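Read through the structures below before going on.
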Structure 1
Amino acid sequence: MRSYGQYCALAKALDVIGDRWTLLIVRELLLRDVCRYTDLRNGLPGIATNLLAERLKELERAGVVSREDAPPPIATTVFRLTNRGQELERVIYALGAWGAPLLANAPKTDHFHTYWLGLCARNCLRDQEPDRPPVTIEIRTGADEPLTVEAAGGTIRTRQGATVHPDAVMTGPHQVMTAVLTGNMALPVARRAGLTYRGDPAVLRRVQPHSRQPARGGGRRAARSLSED
């Protein structure tokens, strides 16, 4: 691991996490908690096997990632973030928020996994009715298995996979789904853009941030669009 050789906290941080792929490895472990080597490789399309192994060793030496032998039936080596590694969560969220506008010009050939929307959901959504019973939203993009978003007790949680009895199901292109989760697209507009919503719209309103982009015609029209079912 190369060092900038500077007595600066930012430089020291970049000595550890500034290399290519490193923060994306952290992203995978934040979203999936515990990962096998193959899970990480599948979640990082384009990474060379030897480079992944090298990055994991560097993160272990830095105290960011730990490795352990999982008991049966897994019976293989798994990786997880240490407490020190978990502290990078807010860094990942901040960088994701900064990079969100760049998605507008992202190539259509970019790789995508549905569970990556978990970062967006955890960072952007809020449980605005924490005293009410928990609700779950199942997100389907058609790319792979769904993502489940749960709002309970003022907290937003996500997990990879379907849920038995979701309160709402959203199906559609991942670009539209991202816009909805960030509050940049109201549900009626998203429906016209190809999203299918099944369930009570109040479930989505409970967690969706207020629209960040005013609709044409001014703020009143934007407010009306957010209130539509």
Structure 2
Amino acid sequence: MRLPSLVATFAASLVSSAAFAGPPYDTDDPEPTELHHWEIYAFSTAASADGLTEGEAGVDLNYGPFPGVQLTATLPVDFETGAGTRVGQGDLEIAVKYRFLHREKAGFSIAVFPRLIVPTASRRFGTGRVRLLLPVWAQKDIGDWSVFGGGGYMINPGPGNRNFWQAGLAVARPVTHRLSLGGEVSHEGPDAAGAHGTTRLGLGGIYSFGGPCSLLASAGPEYEDGRGAAGFHAYLALGLDF
């Protein structure tokens, strides 16, 4: 079985089985990677609606070079399945997270996380233009609970394209010393003329195997504004922290 079909099948299984901050959620958080540490995610995502499944698989690299700073690079391969299967290189993403407010005793943090999307995708995928996401993320810890969210503005140039806002809010907590669970709601405005915004609901979790390895997964329904038609989305990753 080809990789895109395998990813799509697994994503669908996550959804049908009703399956902390940042991955595996769409909603990000202000917490940077620890100083001189790596966080690496070998991930796959998929979204399915109206008989079309699309997504990406790749590697998400995060490093903490300075206190309160995280460098991120995402290297994806895009895929699409429907009448046929198409696979191609995705757009390279480069980002810097800077946590400019951290009140440890109050359990409150805020960060900016600008993300540059470089048009390295093959012809079938991507917009062929440089895009820029400008978000702000905040988090409040209340006992065992973490509430995080925020959003930002995507500069999305190109014929027929539109700039748009995106936002999300999530809550998560540890269930055992190895497992944490959470839920979120996120929204993204229309990215092109005649397009519709989308709202996602998701449930996710992180399971630590001990040592540097963990498994991350999330899934849930997706609704297109003005249509109410439901699709599904899912995320799966193997995480390494060292």
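Every number here is computed from the coordinates shown, using simple stated rules; none is lab data. Just so it is clear, the model here is predicted, and its values are computed rather than measured. Cβ atoms are built from the backbone, for glycine too; each structure is taken alone.
A few comments on the model shown:
- Test item: semi-axes √(5λ) of the Cα gyration tensor in Å calculated as 27, 21, 19, pick one of 1, 2: 2
- Value 3.5, calculated as distance in nm of label points 7 Å out along Cα→Cβ at positions 41 and 185, assigned to which of 1, 2: 1
- If semi-axes √(5λ) of the Cα gyration tensor in Å, for residues 105-176 alone is computed and equals 33, 13, 10, the structure in 1, 2: 2
- Structures 1, 2 were compared on distance in nm of label points 7 Å out along Cα→Cβ at positions 145 and 161, and the highest value belongs to 2.
- Read-out helix-only ellipticity at 222 nm (-39500 (n - 2.57) for each DSSP H run of 4 or more, over all residues; to 500), computed value -11000, structure in 1, 2: 1
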